[in-house]
Structure I
Amino acid sequence: MMLSLRRYETLEQMTSLRPFWDDLLSSYPASTTFSTWEWLSSWWRCFGKDRKLLVLALFDSTSLIGLAPLSIAEERHGGLSLRVIRLMGDGSGDSDNLDLPVRPGFEKAFAEAILKTLNERGQLWNVCMFNTLPSESLVARPLMQMLGCSKWTCFEYSSKCSAVPLPENWDTYVKILSSEDRKNLTRYTNRLQSRYSTHIYRCAEDDQVTVCLEALFRLHQGRWQRAGEPGSFSSEARRNFYQILSRELLARRWLELWVLELDREIAAVQFAFRYQNKVFQLQEGYDHKRASDRPGYVLRGEVLKRLISENVRSYDFLGGEDAHKSRWGAEPGHYREIHFARRIGVGAMSLQWVDKSLKSKEWLRRKLPSPAWRLLHNLNVATHGGPLQYVRDDSKDSD
């Protein structure tokens with residue numbers, strides 16, 4: 001079978017890929033929303049201004065075999081200016097589960113094609129960082145095997161994530177919760193209904209999107225501004241991203257934008273999206289003036305109940321492994337982070353320096369008291385900036 005690799009360097013060129021793209025994802029077992037045209041094109045329109053596209057598509061005679069949506073940007077790390085290749089969608093703190101979808105059986109051929117192209121176009125980049133690859137990514141294993149040869153400098157790390165496996169019915173689900181949370185779900189729901197006229201709904205019409213998103217931005221920002229922090233939605237690019245993305249997802253019936261109203265006033269919003277039988281929860285906000293009413297807590301419980309009834313089998317909290325996630329039955333998982341460069345050059349030296357720094361920090365983290373570690377970490381970030389690594393804004397509200 002003859003395979004050919006095609007390159008795409010603009011979003012306009014990529015539009016020709018759309019029917020092949022959807023077909024590829026339908027056969028890829030680890031597909032998520034984050035690998036779709038809808039997600040990545042929306043992200044690029046809002047965050048791609050200072051980046052260059054390098055999208056690699058491997059074809060046989062009739063179909064798309066593998067897709068590597070990559071971007072290149074100038075970044076400063078440790079005082080150095082580096083040309084960094086990332087997966088398209090990485091770098092703004094908005095995407096998880098970024099991947100290199102490939103048809104099963106073609107993993108090795110696809111990994112070879114990616115590395116061959118990157119080696120041939122070495123003048124374009126210094127460091128390549130494939131972040132938040134799902135643990136079940138098909139291309140990750142052959143890619144790491146090929147990067148083990150003498151031609152490359154390569155390091156692999158992991159980052160935490162968590163998801164709730166959902167059973168077939170609500171009664172089975174609530175049994176996995178603590179006795180306190182089982183009681184609280186009923187108690188706080190009943191209390192809200194006795195105090196207010198309550199209404200919970202999923203945004204299903206285009207004319208609802210702006211109102212629901214503006215409420216999300218306002219409620220989420222309220223918490224962080226009171227804490228003296230800028231908050232995720234202080235970024236105009238991020239607000240635009242959510243507006244564009246929501247309409248793309250709504251058109252595919254993938255949007256899971258849920259709202260709780262109390263006396264016709266929005267008191268809690270949850271922004272999520274569905275792909276096949278999985279729902280990914282990205283952001284949320286609730287009215288902190290009504291914190292004692294637990295509106296965010298009640299909304300999540302009602303959303304989970306409805307999703308279970310619709311045969312959703314996973315509620316993914318994405319990055320992080322916080323206590324408020326485990327209380328809902330979230331199980332720990334991890335993403336793979338693969339960073340590599342050609343053996344000789346500034347990129348390899350940067351990766352080696354970062355790896356030594358990370359190991360030194362881990363040693364200090366184990367040895368120093370927590371207050372001393374936090375002080376040292378904050379001083380280092382303020383003085384030098386972060387190391388060459390993926391940093392995700394995980395500033396979600398939790399109720």
Structure II
Amino acid sequence: MQRALGVLCVLCAAFVPAFGAGAAAQAPDRPAEGDPWPIFRGDTGLAGLAQGSVSEDLSLLWTYAAGRAITSSPVVGGGRVFFGSDDAKVHCIDAETGAALWAFETGDMIEAPPLLLDGKVFVGSSDFCFYALDAGTGTLLWKHETDDRILGGANWVRDGERLVVLVGSYDTHLYGFDAATGEKLWAYGTDNYVNGTPAVLDGLAIFGGCDAVLHQVSVSTGERARSVVLGPECHVAGSVALAGGRAYFGHYGSQFVCIDLLTGATVWAYDSPKHQAFFSSPAIGAERVVFGGRDKLLHCVERETGQKVWTFSTRKNVDASPVLVGERVVFGSLDGRMYVLALADGKELWSYDVGESIVSSPAVVGGRIYVGANDGRLYAFGPSAEKGDEDPR
């Protein structure tokens with residue numbers, strides 16, 4: 001979806017309900033203390049919150065060479081890290097050492113982040129297929145072919161006794177699959193690409209489309225529950241984050257917005273100071289929202305009002321999504337650097353130059369940061385006390 005940016009977009013108040021399934025005003029599921037990072041953004045609401053803390057004194061612990069660019073965002077569970085690469089493979093490596101455990105080859109590059117669920121890895125590929133693999137061995141369990149590439153991650157929800165896996169495709173559909181069997185339960189059609197990972201709340205899959213619409217879809221039936229028309233050029237390339245009955249996301253129209261899920265009303269809208277698009281998905285804290293922009297800035301705003309708190313300038317676009325870890329912000333930039341900032345004021349506490357663009361969003365688990373880069377390496381950073389005598393590069 002490489003379309004030219006239009007003029008600054010003003011949100012339309014076109015809210016289209018279809019039937020009465022409601023979105024409860026509650027926080028999304030959160031990972032419990034010590035839980036891994038099994039899904040893009042850490043939880044089914046895609047809030048971008050990690051447990052524990054992250055040090056200001058970090059060192060490179062190890063790298064793993066996939067050989068081709070890593071746009072896919074890693075997930076972590078069971079002592080393993082899972083991610084895709086432009087080498088067309090899903091990689092599984094040891095989280096402690098970076099040693100290779102298995103790799104599964106698809107027919108084209110993998111930009112989508114995997115989903116780790118119920119002993120399986122679910123991931124889409126640019127070969128048009130959605131795969132379910134055994135997490136322990138990498139064995140193919142099932143796959144389903146769509147009509148175009150899959151660049152966004154999968155999410156999941158329990159519907160009665162069944163686990164439903166949700167994923168979008170550039171064929172303009174959001175799909176619901178039975179996680180155990182791969183049976184296609186339904187396909188929900190939109191008017192353009194589905195690029196991001198759907199968020200889940202109260203029986204609804206919620207996502208923004210390249211058709212400039214915020215969609216809410218029943219996970220039981222695949223039917224539209226509500227939709228909000230965003231306006232011309234407001235195509236949503238990133239993923240929506242949910243918290244407190246509201247959706248937070250940016251779009252091509254140079255705005256980042258907060259929308260009430262029940263009413264469809266725009267609670268607030270924040271304009272890019274440089275009139276650039278937002279591809280980054282946000283991290284939603286108790287009082288603040290943090291997100292990157294194609295204006296080369298990381299933005300921090302008040303969660304209730306959208307008022308600017310601070311911005312942090314990088315050398316290139318920030319398409320990767322930040323993670324909040326206590327009072328720290330962790331993110332990467334196309335300038336090739338990983339950063340840790342203070343949430344309070346945006347002060348830089350630590351950075352590391354990997355030398356190539358970072359589009360992959362980090363996973364933060366147990367004080368470690370795992371992230372991919374366009375140099376074809378997966379990086380692990382941790383407290384300097386863990387570092388060995390030799391530089392792992």
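What follows draws every value from the coordinates through simple rules; no lab data is involved. Since the structure is predicted, the reported quantities are computational estimates derived from the model, not experimental observations. Cβ atoms are built from the backbone, for glycine too; each structure is taken alone.
Given a value of 0 for helix-only ellipticity at 222 nm (-39500 (n - 2.57) for each DSSP H run of 4 or more, over all residues; to 500), point me to the structure among I, II it was derived from. Can you show the working numbers first?
Details: I: -12500; II: 0.
Of the structures listed, the value fits II.
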Practice task
Using distance in nm of label points 7 Å out along Cα→Cβ at positions 51 and 307 as the calculated read-out, with 2.5 as its value, let me know the right label among I, II.
Solution key: I
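For which of I, II does FRET efficiency 1/(1 + (r/R0)^6) of positions 99 and 243 (r between Cβ atoms, R0 = 30 Å, to 0.05), calculated from the coordinates, equal 0.75? Could the numbers behind the result be given before it?
Numbers: I: 0.75; II: 0.20.
Considering all the candidates, the number was obtained from I.
Thinking of I, II, which structure, once distance in nm of label points 7 Å out along Cα→Cβ at positions 259 and 355 is computed, gives back 5.1?
Numbers: I: 5.1; II: 4.3.
This value belongs to structure I.
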Fill in the blank from the handout: The value 4.8 for distance in nm of label points 7 Å out along Cα→Cβ at positions 83 and 323, derived from one of I, II, belongs to structure I
Completion exercise
Taking distance in nm of label points 7 Å out along Cα→Cβ at positions 131 and 347 for each of I, II, the highest value is that of structure II
Problem - Cα extents along the principal axes in Å derived as 61, 47, 38 - corresponding label from I, II - result: II
